[in-house]
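For reference, the structures are reproduced in the following blocks.
Readers should treat all values here as calculations from the given coordinates under stated rules, not as data from a laboratory. These figures come from a predicted structure and were not determined experimentally. Cβ atoms are built from the backbone, for glycine too; each structure is taken alone.
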Structure P
Amino acid sequence: MDIMLFHSTFGLRPAVRAAADRLRAAGHEVWTPDLFEGREFATLEEARAHKNEVGLDELLKRAIVAAAPLSERGLVYAGFSLGAAVAQNLALGDEKTRGLLLLHGTSDIAADAKADGLPVQLHVADPDPMEPHDWLTAWYLQMGRAGADVEVHRYPGAGHLYTDPDLPDYDQDAAEQTWRVALGFLETL
């Protein structure tokens, strides 16, 4: 499977590279575009400031440029938090998308979005301290209306970016369960 994996607001950190290596070890080809052009951040405040400085439109443009040469292959789009939002936007705009793997986040969905039969798997903390209380229900219903085949996996007590061992949110049990389930999902595509 060809996977385009997008990093979180913290940048292309070692945890993202390790995730790509884990996916490669399972037989997948993985690309990890650096939307922040080499910048990594230690704090959420610094990360958000940089994301806001660059702007979401520019980040999406960078992601499209990275994915465009490979989209004919039928990519699985994946991402962490901000990267999940980017992956979702690209997946819903690419008719050859084979699947969507979202870790720690989603994006808003246009009312006219089409995702006919698109396999989608979402992994999130429960509750997610970075998201409004009712976001997941609304997102799930919107994806369903768009025609996606959605699975949601919740991890009680985990922090927002619980798969990154270098952040305070890390939860080893939740992270290992996430990867076990995600690798199984990818095998079905």
Structure Q
Amino acid sequence: MNAIGHRGLPVDDKRELLLDSAERVFCRAGYAGTTMAALAAEAGVTRPTIYAYYPSKDEVFRALAQRVRAELLDLQERADVTSPRDTLRGTLTESLNAYVRHHGMVTVIAHQALVDPSIRSLQEEIYDRANRRHTRYIERLVAAGVADPPVAPAMLAEIVTGMTMRFADLAAADPARQTELTEALVEAYWRLAGME
């Protein structure tokens, strides 16, 4: 049975379940400590089943990183565009939720990027593509006279990504603070964008 996944396209349920299980293992054991046997055990399948979908641990890891990237890009596409305030609130809330949900995986990607140039490129792509879209949105707000940020739109996008990731660290450590952090993020962005 196929589910509906990213961009409304059918996805392989087994592949998604394997990736869900794999994310837990990578977050728990790190990249070096993860084995195909551990991935199979977490998913409740045999190693040949894992190999049928992914020929190596590296391929599983890349698929997870690409899934995080796709989720972050998809939430920008699904943003409520009723008003700039609604767009910002919805996008920031969903971005923070995604970073909290994938906090462990984002951390493992960052660690692995230190020693693996191909993962470093993938990590940069995760942030760069989202930031480019974000920059274009801010540029449209500036052109419409809705925003007046004190820095260039590209710099504001980078600042907001940094704040979102730090707030995700805080929310992951203390989930009870997530609502407070979301509100602070929205208000800070509103002011930084010069949208008062």
Can you tell which of P, Q yields 3.6 when distance in nm of label points 7 Å out along Cα→Cβ at positions 19 and 155 is derived from it? Q
-0.75 is what came out when log10 I(q)/I(0) by the Debye sum over Cα atoms at q = 0.13 Å⁻¹ was calculated for one structure; which of P, Q is it? Q
Where is distance in nm of label points 7 Å out along Cα→Cβ at positions 99 and 115 largest, in which of P, Q? Q
Starting from the value 0.9: which structure in P, Q was distance in nm of label points 7 Å out along Cα→Cβ at positions 43 and 67 calculated from? Q
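-12500 is what came out when helix-only ellipticity at 222 nm (-39500 (n - 2.57) for each DSSP H run of 4 or more, over all residues; to 500) was calculated for one structure; which of P, Q is it?
P
Computing FRET efficiency 1/(1 + (r/R0)^6) of positions 51 and 131 (r between Cβ atoms, R0 = 30 Å, to 0.05) gives 0.25 for which of P, Q? Please list the in-between numbers first.
Details: P: 1.00; Q: 0.25.
It traces back to Q.
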